[in-house]
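Undergrad: In what follows, structures are represented as structure tokens.
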Structure P
Amino acid sequence: MISSKECFKCKTVKPLEEFYKHKMMADGHLNKCKSCAKSDVNKNRQDNLEAKREYDRKRSRLAHRMELKSRVTKAWRAEDLRRQQCHNAVRKAILDGRLVKSPCTRCGEVKSLAHHEDYDKPLDVMWLCQPCHKQRHKELKEEF
């Protein structure tokens, strides 16, 4: 029984667990390691970013996905009521003129969202576009 193989891309010998299963291959595993496969997928997405985003937008409008989104949102709100209260406070502050929406502080994108580092400070926000906002949450998740 084979316990390791060489990735054809990075030429590194790795254990079989580092290769995705593929029933059409002789040994039952892809010839490209998981890290090379992931980097290829990420590169492809970046090279075709607008087409991929349009595909994602269309897919998100499917009925079963909208139902799932609704359930996830309700669960998210119930998990910590402070989040919703902060979002409401920001919306009201923008309408009242107490808070001014700004471009993304990281990349300068005009379309931005209010990001709260601390839900105990409802109007202390960082303005981030959607991709930078997702990246910030990844960073926060890695910190904890």
Structure Q
Amino acid sequence: MGSAYNNFALLVGRIFLSVIFLSAGWHKLGDFSGTTGFMATRAAFESMGSMIPLLAGLAIFAELGGGLSLLLGWMTRLGAIGLVLFMIPTTLIFHDFWIRPDQTIMFFKNVAVIGALLILSTSGPGAISVDGRKKAS
């Protein structure tokens, strides 16, 4: 496969990966009280009380910022690593399939997304990206 295919595949892959983060971040922003209420139901947040809105805000920032980074191909490697660091604790806290078997698919979906982000963090965004345009000039 040639570099044109590789660049196109990286673009489509970045778009597909970005959608899950952008939509999740947008949803959390649109229903902030629902987001903080849901977070308060998790054991990991029981003692955090007034910190929950801050943590929800950080989650929104990570998802929207990381999602835009992937979509645009801007600071892509950093955005991908940031999303990996966000997703590891999030996956363990919210998709605890060892307690709630209904969360098994969501847990392993997140593991697969983390794998894709790690691949993107090493491959870079490809030529069809803000980073790729900077490199070409």
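Since every read-out is calculated from the coordinates, none of them should be taken as a lab result. All values derive from a computational prediction rather than experimental measurement. Cβ atoms are built from the backbone, for glycine too; each structure is taken alone.
Undergrad: Which one of P, Q has distance in nm of label points 7 Å out along Cα→Cβ at positions 31 and 119, as calculated from the coordinates, equal to 5.0?
TA: Derived from P, not from the others.
Undergrad: Related question: Once distance in nm of label points 7 Å out along Cα→Cβ at positions 7 and 103 is calculated for all of P, Q, which comes out largest?
TA: Result for distance in nm of label points 7 Å out along Cα→Cβ at positions 7 and 103 over P, Q: largest is Q.
Undergrad: Let me ask something additional. Given a computed value of 11 for relative contact order in percent (Cα under 8 Å, 6 or more apart), which structure among P, Q does it belong to?
TA: Source structure: P.
Undergrad: Here is a follow-up. Of the structures labelled P, Q, which one yields -16500 when helix-only ellipticity at 222 nm (-39500 (n - 2.57) for each DSSP H run of 4 or more, over all residues; to 500) is computed from its coordinates?
TA: P
Undergrad: If semi-axes √(5λ) of the Cα gyration tensor in Å is calculated from each of P, Q, which structure is the one that comes out at 31, 17, 11?
TA: The read-out was computed on structure Q.
Undergrad: One of P, Q was used to compute mean count of other Cβ atoms within 10 Å over residues 15-22, and the answer was 13.4. Which one was it?
TA: So the calculation was done on P.
Undergrad: Sticking with this one: For the read-out distance in nm of label points 7 Å out along Cα→Cβ at positions 71 and 95, a value of 2.2 was computed from one structure; give its label from P, Q.
TA: Checking each candidate, the match is Q.
Undergrad: Which of the displayed structures (P, Q) returns the greatest value of distance in nm of label points 7 Å out along Cα→Cβ at positions 63 and 79 on calculation?
TA: Ranking P, Q on distance in nm of label points 7 Å out along Cα→Cβ at positions 63 and 79, first place is P.
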